[in-house]
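Each structure below appears as structure tokens.
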Structure 1
Amino acid sequence: MVKTIKQSIMGNSSSRKAHSEVIVAGLMSGTSLDGVDIAFCLFEEHKGHWHYEILAAKTFGYDKAWRDTLAGAHLLSGEDLIRLDRNYGIYLGKIVKKYVSQTGIKPSLIASHGHTIFHNPSRGYTFQAGHGAYISGITGIPVVDDFRSMDVALHGQGAPLVPMGDKLLFGSYDSCLNLGGFANISFTKGQERIAFDICPVNIVINYLAREQGKSYDRDGVLAKPGRVDKNLLQKLNSLPYYRFKPPKSLSREWLEMDFMPFLHTSSVSATDKMATVYEHVIHQLLKVISRNGLISVLVTGGGAFNKYLIKLLKKGSGAEIVLPDKMTIKYKEALIFACLGLLRLDGKINILSSVTGAAKDSTGGALHML
């Protein structure tokens with residue numbers, strides 16, 4: 001029998017028992033703007049050991065209107081941005097409600113990452129659209145959202161957030177590499193969990209694919225015929241970010257200001273740009289794997305389905321590159337945000353200062369409930 005959130009909230013965190021079984025919905029919208037990943041996840045915790053099962057998962061693809069709206073949201077006026085935040089929360093609530101109807105599964109909690117519009121921790125702010133109060137109002141289910149703000153308030157990067165989930169749910173692997181819009185990695189070094197963003201991946205590959213009339217580069221078919229341009233590659237690999245030590249994180253702002261100008265000003269063909277970006281991504285990934293002596297790397301995210309990208313990674317790496325089942329590859333981030341939401345509900349640490357550079361560990365996320 002699933003333990004309800006109401007039962008979990010009763011009593012303080014030090015006196016109540018650990019969850020026996022709880023179903024949490026994790027929501028994730030990434031920088032690639034493919035859509036919203038929803039994962040209904042069953043968690044069980046016993047004496048600090050976590051077990052999970054993804055009961056059902058689906059990607060609700062964005063239509064053109066939502067894709068265009070979210071892509072241009074950083075240009076909106078203050079009032080229009082607030083309106084978008086609320087309307088997007090209503091949208092998320094409706095698709096959760098729809099998926100509950102389709103599956104017959106009703107979660108006890110929703111953990112929503114939202115869609116990142118601004119992320120500039122060096123200037124003290126981050127913003128993910130999709131207000132949790134509106135998700136809760138539509139679904140009638142408690143919601144945790146706004147996971148990043150507390151860490152930024154503590155002078156952290158507010159990213160990456162997945163390392164705590166990696167540690168609890170995938171601790172048997174040496175490291176966890178996510179190939180999403182940006183690549184990020186987490187691993188244990190000494191007594192600390194280390195994590196950081198490595199480089200852009202799908203956000204740039206998809207951009208170059210759209211210039212060639214495709215939504216993405218399926219299995220690298222657009223990159224394979226191209227030739228690597230050494231001049232462009234050298235410029236990309238020389239970006240200052242790659243010399244910074246963790247904690248560090250990437251954002252749309254960095255991409256637009258630092259990375260994309262080199263692509264825009266390059267005179268090489270679109271195919272050669274694509275091949276060069278692949279080479280750049282592999283170079284940065286292999287550098288991180290090699291420098292940290294990683295042995296087994298669990299790879300998830302949309303890029304894990306790109307056979308050509310994975311082939312290049314396996315060819316160049318001395319580490320074991322592990323691809324889990326398709327459900328985990330595609331929905332791992334939604335799964336982990338479900339886990340982070342549950343930790344927030346229990347008042348437990350879900351963001352690590354060793355990862356973000358914050359003044360201290362924290363319990364991130366705002367709770368909304370009727």
Structure 2
Amino acid sequence: MSKRLTAFLMASVLAGCGGPERAREAAAPDTGPVAAPPAKAGVDASRPGPTLRAVRQRDGIVCGVNEGLVGFAYRDNRGRWRGFDVDFCRALAAAVLGDPDAARFLPLTTRDRLPALVSGKADVLWRNTSWTFSRDAGGGVDFAAVNYYDGQGFMVARSLDVSSATELNGARVCVQSGSTTEPNLADWFRSKGLNYQKVVVDSEEAGRDAYATERCDAFTADVSALAAARTTMANPNAHVILPEVISKEPMGPVVRQGDDQWTDVVRWTLYALILAEELGVTSQNVDEMRASSTNPEVRRLLGVEGELGPMLGLKSDWAYRAIKAVGNYGEVFQRNVGSGSSMRLERGLNAPWNGNPSGLLYAPPMR
């Protein structure tokens with residue numbers, strides 16, 4: 001889903017969407033790769049684990065991101081990092097270091113992303129990476145939570161007058177190698193008893209180019225990636241995403257196995273933004289809510305009462321700082337991939353469990 005990483009470069013004066021005013025591209029950590037300890041039964045929050053310790057020593061969090069996926073992680077025309085995943089990285093930096101600008105962005109290819117994390121080049125992946133059994137059980141990594149529910153689909157030119165993927169028998173289909181997309185495609189056509197001609201590409205960009213130049217009849221990828229690709233076409237309305245979703249692609253932040261404290265920090269930072277939306281806490285009212293809310297859940301979330309932050313090895317106001325920096329989950333979604341963006345994706349499964357209509361987003365109780 002991206003090209004080969006060429007270098008770690010630190011950039012200054014980079015800005016985010018609706019939150020911090022600058023961000024930095026990752027430089028190789030001065031402290032060297034972070035070695036994960038053996039897994040242990042409990043976590044002593046008073047003693048920082050290896051990742052949290054390294055992050056504090058270098059005063060920066062290295063987030064592995066997509067090299068360029070509109071809506072999720074991309075550089076704007078001034079070279080600034082923007083996107084859904086980028087904002088979650090900034091929220092993490094605000095929670096851990098008190099500064100969303102301490103987020104550093106390391107563009108990674110599909111093949112490089114997990115090795116870069118395991119080797120310690122990245123502290124966390126905030127990158128479109130699907131949670132699968134083989135990755136979780138055998139890859140030396142853990143998925144902290146799900147921040148986006150997606151699925152694989154197909155995009156075709158409207159001029160083909162195709163209304164269903166079942167009409168693609170014999171079609172040329174562009175698909176990226178080295179990801180779950182390729183085996184999903186094979187499984188789906190096999191289950192339907194249909195034939196297809198596979199046009200293999202090595203990145204999302206190559207897939208978009210092949211599709212745009214009509215080297216294939218259909219382009220398959222995650223629906224969010226197809227929506228992003230459509231915005232780059234000369235005439236977006238000339239292309240349609242077919243209704244079939246052929247796989248489950250739960251995506252979320254990925255961390256190294258064995259550092260339980262860091263896993264908790266990443267997991268609960270995401271859950272804090274989800275819970276903030278559920279409780280009506282936004283980047284605009286968070287100060288007022290912190291000062292005057294009598295809701296015990298809001299008070300715990302924002303660090304007014306309880307000792308939740310110290311249980312993670314963080315300050316009591318860690319969640320407040322994350323929300324203040326980027327907003328709640330709904331704000332992050334809307335401005336990057338929702339109605340406030342060029343993608344205009346519906347919330348769908350990514351709506352709160354108690355929304356109307358409801359979705360799958362659900363944060364465990366914060367108490």
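Bear in mind these aren't lab numbers, they're just calculated from the coordinates by the rules spelled out. Note that this is a predicted model, so its numbers are computed, not measured. Cβ atoms are built from the backbone, for glycine too; each structure is taken alone.
The table below lists the values:
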item: Entry that produces 0.95 once FRET efficiency 1/(1 + (r/R0)^6) of positions 50 and 90 (r between Cβ atoms, R0 = 35 Å, to 0.05) is calculated, selected from 1, 2; result: 2
item: Given 25.6 for mean count of other Cβ atoms within 10 Å over residues 178-185, calculated: source structure among 1, 2; result: 1
item: Comparison of 1, 2 - label where mean count of other Cβ atoms within 10 Å over residues 250-257 is highest; result: 2
item: Label whose coordinates, when distance in nm of label points 7 Å out along Cα→Cβ at positions 74 and 138 is calculated, return 2.5 (choices 1, 2); result: 1
item: For 13.4 (mean count of other Cβ atoms within 10 Å over residues 130-137, calculated) the corresponding structure among 1, 2; result: 2
